[in-house]
Structure I
Amino acid sequence: MPGSHGSLTKAGKVRSQTPKLPARERTYPIPKVSLREKYRKRFILSRKVGQNWFIR
């Protein structure tokens with residue numbers, strides 16, 4: 001293929017022009033915490049999964 005596709009002097013132009021947005025606050029627990037809670041309920045407390053587990 002002849003030449004290059006675009007010049008290297010323009011690399012990263014659009015990313016540098018976009019404004020930096022502040023990070024949003026988490027509204028859910030981090031995955032490590034939620035998985036630990038699931039483990040505690042299922043294996044330590046030996047509860048079944050689901051809302052109507054006692055009907056099955």
Structure II
Amino acid sequence: MAVQQRRGSKTRKNKRRTHYKLVPPTLVRCPSCGEYKLAHKMCACGEYNGRQVVEK
């Protein structure tokens with residue numbers, strides 16, 4: 001098993017972690033009510049893919 005011989009610097013650690021960042025969620029508008037929702041999820045009005053899925 002590999003064991004490090006020297007302590008890595010803060011700069012080296014930060015360079016390795018440059019791609020660890022938060023990405024805002026992709027939001028789309030509901031075609032029926034116009035409310036923003038997550039893609040591929042049912043809207044708060046109960047519609048999904050142009051169909052009424054849940055009655056309010």
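Just so you know, all these numbers are worked out from the coordinates, no wet-lab data involved. Given the structure is predicted, the values throughout are model-derived calculations rather than measurements. Cβ atoms are built from the backbone, for glycine too; each structure is taken alone.
Annotations for the structure displayed:
- Of the structures I, II, the one that 8.5 was derived from, the read-out being mean count of other Cβ atoms within 10 Å over residues 27-34: I
- For helix-only ellipticity at 222 nm (-39500 (n - 2.57) for each DSSP H run of 4 or more, over all residues; to 500) computed as -3000, the structure of I, II it came from: II
- Origin of the value 68, 34, 20, where Cα extents along the principal axes in Å was derived from one of I, II: I
- Among I, II, structure where distance in nm of label points 7 Å out along Cα→Cβ at positions 11 and 35 as derived comes to 5.1: II
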